[in-house]
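These are the structures, in structure tokens.
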Structure P
Amino acid sequence: MPTYVSVLRAINLGPHNRIAMSDLRAMCGKIELQEPKTLVASGNLVFRSSIKSTAKLEQLLEAASAKHLGVTTDYFVRSATEWQEIIAANPFAAEAKRDPGRMVMMCLRDAPSAAQVAALQAAIKGREIVKAKGKHAYFVYPDGQGRSKLTIAVIEKALGTRGTARNWNTVLKLGELSQ
């Protein structure tokens, strides 16, 4: 039975979309996902499933969250193999090694076009850098994300798709958890 990694979008930020990780794991049991594990409270989930389609798993999880948790949010599901490929494809390996907290990977709903990635690069006002590959984008925030003008709203508008990001430390921990 394959292992999957899922990252949830915009949960446990302030008072909205609150999900206890114990409730998320319990919900997985109700929809027959096996061995659910969570990592930190920002919505990181690893599980096993006989369902082979990540798109079907995303739909299943999104519907179950609305029904069982009362929360509407996006899930971005990747197989454990895909997650390892995401790690291997990091175009900013040196930056990630030097300061993994300022290196971010974003899972995207759809793969952006080269023109959309160029538009995002043109929209950057600071020292941030970005590269995209398929349904993933990699960012370096040399001055940190806290004050950056390169926000998720700017990113999603330029790329024409929704996404959710995790710092490189979390990406690596999810990779370990999925093995």
Structure Q
Amino acid sequence: MCHFITGLIDSKVSLDELNKIGHDNAITFVKCDNEFVKAQLKSDEDYLVKRTSTCDCGTQLGLVSRINTPDTTRTEKREVDKLKKKGWSETKIKRWLTDREKTIEKDKIKYDRIVHGVHVDIANWIDYINKVFTETKIQQLGLLLHWYKGGLEDERIKLKDRIKLKLSELTPDTLLKMDEDIIYEVRR
């Protein structure tokens, strides 16, 4: 249905203070009352959802994880043999092989553009996270990306893992390659 970005903070952190910092980046949060997720968090953490007028579909967070890596495998002899058994001519097989190579090359170019392109959304998130840590005493900020099939407060998300990163280790590549249902916990 839709992507939504959620997060977590230490319950001692003022949500108003966090949102004041995020205002310029258009990243603000409200508390999310999803009991299923909250049961998987530490007792001193608040679960939040990014405030948005619709959803976060189109976010660049996790973009690389959502696209297919181009198929660069060589065509094996047995594939050609199957085509010959189907009655394909040598000319038709050569044309198919040429078309396949062109498709692989196009897919590589498209993938490379996505991976190495300009990522305004990612730059905004990096800026926001850095501001949060420089302008507050926050010790951790967690981000979670999930494809929702139901509602924010009743979706039964099974968290797969929690990856801890120091702020100095946070890179655009990290955010581009975020996997869903894993908390990326940034710490001082």
task = Output the label of whichever structure in P, Q has the greatest value of distance in nm of label points 7 Å out along Cα→Cβ at positions 85 and 117.
result = Q
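To which of P, Q does the computed value 1.7 (distance in nm of label points 7 Å out along Cα→Cβ at positions 45 and 109) belong?
Label of the source structure: P.
Looking just at mean count of other Cβ atoms within 10 Å over residues 37-44, which of the labels P, Q belongs to the structure with the highest value? Spell out each step's value before the answer.
Values: P: 18.6; Q: 12.8.
Largest calculated value belongs to P.
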message = Matching task: 15.9, 46 is the computed value of Rg and Dmax of the Cα atoms in Å. Pick the structure from P, Q.
response = P
request  = Taking relative contact order in percent (Cα under 8 Å, 6 or more apart) as the quantity of interest, name the structure among P, Q where it is greatest.
outcome  = Q
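Out of P, Q, choose the structure whose coordinates give distance in nm of label points 7 Å out along Cα→Cβ at positions 133 and 165 equal to 1.9 when calculated. The partial results should precede the final answer.
Values: P: 1.9; Q: 1.0.
Working through the options, I get structure P.
Any read-out appearing in this document is the output of simple, stated calculations on the displayed coordinates, not a laboratory observation. Because the structure is a prediction, the values reported are computed rather than measured. Cβ atoms are built from the backbone, for glycine too; each structure is taken alone.
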